[in-house]
Structure I
Amino acid sequence: MFRDRTEVGRLLAERIKKIHFRNPVVLAIPRGGVPVAREIAMAIRAPLDLVITRKVGFPGEPEFAIGSVTQEGHLIVDRKTVSSMGVSEKYLKEETERQTEEIKSRMERYRGKRPYPDISGKNVIIVDDGIATGNTILAAIDSVRRKNPASITLAIGVAPPDTVAKLSRSVDSIVCLETPEPFFAIGEFYASFEQVQDDEVRRILMEFSSDSRVS
């Protein structure tokens, strides 16, 4: 069991430092991935920013994810599957638009009006505190891939083995501290797993936006 997200970030940073990335950029999945990513970005002296995605829930059951939306508004979904479930194209279109607006709102809430970093040709490290199914983070990977990075590495504290295997096909490398079975929830592997507040996300991003180490 990990003590908290800071410990996970430091443990991941120790592994990532050994890879010796050139021109790294760290992108955190908010909100839980931000304190983890902070430790990594500090350790490798890299810029820190966000990549935000939103899940698309089944009609009437928003917690049952059937797809995900990138921050550019691209829908990641198995259309044959959702069609067999009776989900209409109209619903998918409307939900994609709604979630895209929510992403824009959150980006401005956390980042203000700062321009998004140019990650073309950079070695991008996507960070989260843990992953369960991996469905939503596929949208984050898709979003980053469209910006032509040199490589994409996924750095996470904990995830089930089958999820790691699935995601490994979509990125260049994965650094995952633990892959336990059985796996029920990310929080069960943390002694402290309190919700990260919006103010903490903004504070950490501001710390890096004015930090000469990452300029």
Structure II
Amino acid sequence: MTVAAYDDVADWYETWVAASSTAVFGVGRELFPADLGGQRVLDVACGQGRLSRELAAAGAEVVGVDISPAMLAKATAVEAARPFGISYLLGDVAAPQWWWDGRRFDGAASEMAFMDIADLTGTVRAVATAVRPGGWFVCSLVHPCFPGGESGLSSWPPARGYTAEGFWTSPDHNPDGVRIRLGSYHRTLATYLNTFIDAGLQIQRLAEAPTPVPQTLLVACRRV
């Protein structure tokens, strides 16, 4: 299994993310089904489990999958102390044969993870496979078209431009943030949306966080 970059920053990330509001439920709750009660939901790249716990608190039966043992240790520690009924699995979402039991999910969600995932196509295809026909998928990500933070830096390599897809790092990003520590995979908006569509995820709604310049993009899909 690939060594997870978040293993090295798990302690810092847990403290850092606790001070911020969630990028999916806090901004785009209306993108999810109004009633999550009893729905079986996959949390893609669940990390320390923040979104998993919000989904479970809304009534969902949640399975969280992440490639980072250190981040999952944070999630399972919370589950042990305050049980939400969440199942956490260690695995690369893009390789469902190693973590998925074949039972379809009613829906799936992912919070601010796609910028950290190298195999976007494989991950999205796995999500589409694991979600039942007619099921839903909601995700948030760093907006691919606009600055990636309050510092006003672009979310793509400034010296190369918006169309320069791939992994990059910047010493100029927020020293207190994630990107300067872990870098980022940049894709254009068209790449993201076409990847969803090609996997059989029909785009239903888009939303952007209410900031002067959009920093977060939210996408809601339906499995065709």
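Read the figures in this text as sums done on the coordinates, not as results from a lab. Predicted, not measured: the structure shown is a model, and the values here were computed from it. Cβ atoms are built from the backbone, for glycine too; each structure is taken alone.
Structure data summary
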| item | result |
| --- | --- |
| Which entry (I, II) yields the derived value -12000 for helix-only ellipticity at 222 nm (-39500 (n - 2.57) for each DSSP H run of 4 or more, over all residues; to 500) | I |
| Source structure (of I, II) for volume of the Cα convex hull per residue in Å³, computed value 114 | II |
| Given 5.2 for distance in nm of label points 7 Å out along Cα→Cβ at positions 14 and 94, calculated: source structure among I, II | I |
| Per relative contact order in percent (Cα under 8 Å, 6 or more apart), the highest-valued of structures I, II | I |
| Comparison of I, II - label where FRET efficiency 1/(1 + (r/R0)^6) of positions 38 and 118 (r between Cβ atoms, R0 = 35 Å, to 0.05) is highest | I |
| Ranking I, II by mean count of other Cβ atoms within 10 Å over residues 126-133, the structure that comes out highest | I |
| Comparison of I, II by mean count of other Cβ atoms within 10 Å over residues 110-117 - largest value held by | II |
